[in-house]
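Asker: Multiple structures follow.
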Structure P
Amino acid sequence: MSQKIFFTNNVGKILEQLHDKLAPSKTMILTDNNVDEQYVTPILSPVLVGGPLEDIDIMSIKPGEEHKNIDEVKNVWKFFEEYGMTRSSLLINIGGGVITDMGGFAASCFKRGIRFINVPTTILGAVDAAVGGKTGVDFNGFKNEIGVFNEAEAVIISSWVFESLPHQERLSGFAEMMKHAMLSSAEDFDEILKINVIDNDFYEGVWLPLLEKSVGVKRRIVKADPTEKGLRKALNLGHTAGHAFESFALKGGNPIPHGYAVAWGLVVAAVLSNVHRGLPSSILYRLASFVKEKYGVFHITCDDYPELLEFMHHDKKNLTADAVRFTLLSDLGSPEIDCSLSDEEISVGLDVFRDLFGI
């Protein structure tokens, strides 16, 4: 795994060093309107005036998952053409998961691939989307249906950019940290549930080590299985149901944050793990209680099951269209991949999920 990851609050300096080393013919930034106003200038200000990034061009797109589509990618490619990007050029993605997913995909396809750097500005982007080489866009109502595996040249993770994140954005990213802790150990799970992600200031001495530990779990798994042929499927813990919840909500015109969907999906995975793999009930109840308190309730009824199951059958890690594959846990730190469950078994799991949340 060649991807370099920097944990630092001196983002501008690292960017300047990387830029000098890569010596691109052209450099541009892809970001969204919210991030552009809040972060791009502070990140680049130390190296803008008289530096190598002084004349950099910035493309800012509309924020939100609904803009993570092939039409928006076409606009990015058009901008590349107009700006004169070549195969020796460099794209810097500054933003959340939408930007790093879509920017990485656009860069990977343009002229059969140009280099890119990810600077995540959300916790979710830092511990999940920006790291590991998955890029892509949503298509035909399904999450990340079109994409490629291609690692960024580097990822620069900083904690100071999270200080102004709203409550919802903090929790959204925290769900992926919970997932990594569940894949790691009981000790990591205990530690992560004690973190006050809402009121805690993102001090370098506290949060950079936490982020590094969480990213470390993902890096170890990705290094062993870069293109998701086996072990990497463990990282889909909570995502089979979570993506279904997310797609269901988006189709209904009430989109939910990815991390919230993952948090509820983790509870579904824990229910199924308890029933089919013997995950201790104490872990299930502790997780469900925490998620209910922090993330609230995702309201579904049994009438919604057919549509949710249809979304699950479209999950990319399924080996066939007929069987839904889950990542489950026999215990904290002991994932089991490719666990095939019937629609009836999944429906029973959704029943228990609804009971745990009082739906």
Structure Q
Amino acid sequence: MRKKVAIAMSGGVDSATAAAWLVDQGHEVIGLTMQLWDHGEEFAPSSRTCCATQDLYDARQVAQRLDIPFYIVNLEEKFREAVVADFLSSYAAGQTPNPCVRCNQRLKFETLLDKALSLGVDYLATGHYAIRKEDDNGHPLLYRGVDRFKDQSYFLFATTIAQLRNIDFPLGGLTKDATRNLANRFNLHLAQKRESQDVCFVPDGDYKAFFIREGSSAATPGSIVDLTGKVLGEHQGLGNHTIGQRKGLGISAPKPLYVVKIISEKNLLVVGPQSALYGDSLTIKDLNWLSRRKLDGPREVQAKIRYASDPVPATISPASDVSSAHLQFATPQKSITPGQACVLYEGDRVLGGGWIC
């Protein structure tokens, strides 16, 4: 059935192919691109981030090639407030944030979705590798994409049930190779465009320089101490470090040392042996629960504490605060990192997730 669809176009091959595929299927398609950050001329020609200046041009070219309406939605101010400010405050608090999840949560599936629906579309589509389904009662469900190397359900855990009713992921049933083949079939100039890799507002990957430019305390030097409190050296800002880090500490020791804890209120970086990195539990805050079955007691799940890791068996239990939960792992896990997302699965289905605190 022909539908009116808005497609969030990032300027990459995935969203471009999704747009072309929707047009090919006979849908009425509108292209929307979020303008999030002005890099200026310094990074525009070679940036490897999403939403860079070149990406805006690429998205527009694809829309012209497909002969669909195309709009750039300027969200720079909200992006700075909702994503960049969170990024800065999280690092200053000794956490390691995930700005891509925040961007999906607060801009793409909130502001951009509202903009799309105001245009009278049936739903907003994106190029994410994830799958949206419905149960027999029409309740929306979120699943992992079939391409395990490209599955992006981890970045979508914060999408609410209400939002899932109005979004879709056309590429969820494809592999990346299949997407590129489709892009070639549709004669898209982005068919072989390389993946975005860096945080879009730090295109050169120099976090320290970014923290200094933004006047963040995450760039304030402080002490590196061992588990006994002995000072071993000096760090150049907590924002340059994360749990589990071994290289770049600037200290020497007879055995390898890793960042095992960050104490922001004292501006301390605590290092220790690899054995000190393991933990068997964590607390989740801002829990977004997608299952119709309420979390009213312990439940067996598979938990993923970083994008590049596999889900592992765990038990989730509700906390006294309904927006929080406790997670107990079946076996100790390495480098549980405050500020990162913990996403919960039942097989391929996403049950929800929250932030490690």
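Just so you know, all these numbers are worked out from the coordinates, no wet-lab data involved. Quick caveat, the model's predicted, so the values are computed rather than measured. Cβ atoms are built from the backbone, for glycine too; each structure is taken alone.
Asker: Tell me which of P, Q gives 148 when you compute volume of the Cα convex hull per residue in Å³.
Answerer: Details: P: 122; Q: 148.
The read-out comes from structure Q.
Asker: To test your reading of the models, identify which of P, Q gives 19.5 for mean count of other Cβ atoms within 10 Å over residues 133-140 when calculated. Kindly include the intermediate steps, with their values, before the conclusion.
Answerer: On the way: P: 19.5; Q: 10.4.
Source structure for this number: P.
Asker: The value -15000 for helix-only ellipticity at 222 nm (-39500 (n - 2.57) for each DSSP H run of 4 or more, over all residues; to 500) was derived from one model only; which of P, Q is it? Provide the component values of the computation, followed by the final result.
Answerer: On the way: P: -15000; Q: -5000.
Comparing all candidates, it corresponds to P.
Asker: Using volume of the Cα convex hull per residue in Å³, for residues 141-236 alone, single out the structure from P, Q with the greatest value. Could the numbers behind the result be given before it?
Answerer: Values: P: 132; Q: 218.
Comparing P, Q, the top value of volume of the Cα convex hull per residue in Å³, for residues 141-236 alone belongs to Q.
Asker: If we compute Kirkwood radius over Cα pairs in Å, for residues 165-348 alone for structures P, Q, which one ends up with the highest value?
Answerer: Numbers: P: 16.8; Q: 19.9.
Comparing P, Q by Kirkwood radius over Cα pairs in Å, for residues 165-348 alone, the maximum is at Q.
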